[in-house]
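These notes open a run of structures that come right after.
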Structure 1
Amino acid sequence: MQVRIADSSDPTLVGRKGTVVDESRNMLVLESNGKEIRVAKDVVTLAFDNYGIIMDGKRIRYRPEDRIKKVR
């Protein structure tokens with residue numbers, strides 16, 4: 001899934017785009033221009049431009065397999 005970092009407490013991350021290639025409880029790994037970028041979920045606001053969604057990373061700070069249970 002394509003994602004863009006819309007806001008972050010780390011200004012060097014703002015505006016970076018990439019494809020989510022891996023995810024853990026606290027981190028996203030984005031592939032951008034052939035490089036992997038590790039991003040902490042709790043310090044970013046993510047924009048899923050293909051879907052028109054902007055989401056605070058803290059809302060998805062769960063293990064991927066547990067997220068379905070938490071969001072209900």
Structure 2
Amino acid sequence: MKIIWTNSALSSFSEIIDFLEITWGEKYIQEFYLLTESTIIQIQENPFQFKASQKHPDIRKGFVHKHVSLF
């Protein structure tokens with residue numbers, strides 16, 4: 001499965017990294033990268049484990065952290 005990052009998603013991801021850097025530091029940035037990478041791998045290997053969008057059934061929601069999701 002191909003993962004596509006929209007410009008909006010890249011911008012949002014960058015904002016999260018900036019927030020982590022200011023608030024929590026490098027350790028948490030690395031943890032967030034690992035969580036994100038793990039979620040992407042899960043989506044690629046088994047996309048149907050994640051809930052489909054009601055409006056767009058071909059889009060699924062993968063949780064990275066309790067406050068962060070990938071669509």
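Since every read-out is calculated from the coordinates, none of them should be taken as a lab result. If you're wondering where the values come from, they're calculated on a predicted model, not measured in any experiment. Cβ atoms are built from the backbone, for glycine too; each structure is taken alone.
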| message | I have 4, 18, 27, 30, 16, 5, 1, 0 for P(r) over Cα pairs in 5 Å bins from 0, in percent, calculated from one of the structures 1, 2. Which structure is it? | response | 1
| query | Suppose you compute helix-only ellipticity at 222 nm (-39500 (n - 2.57) for each DSSP H run of 4 or more, over all residues; to 500) for every structure in 1, 2: which one lands on -3000? | reply | 1
| said: Say we calculate relative contact order in percent (Cα under 8 Å, 6 or more apart) for every structure; which of 1, 2 gives the highest result? | reply: 1
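If you rank structures 1, 2 by mean count of other Cβ atoms within 10 Å over residues 22-29, which sits at the top with the largest value?
1
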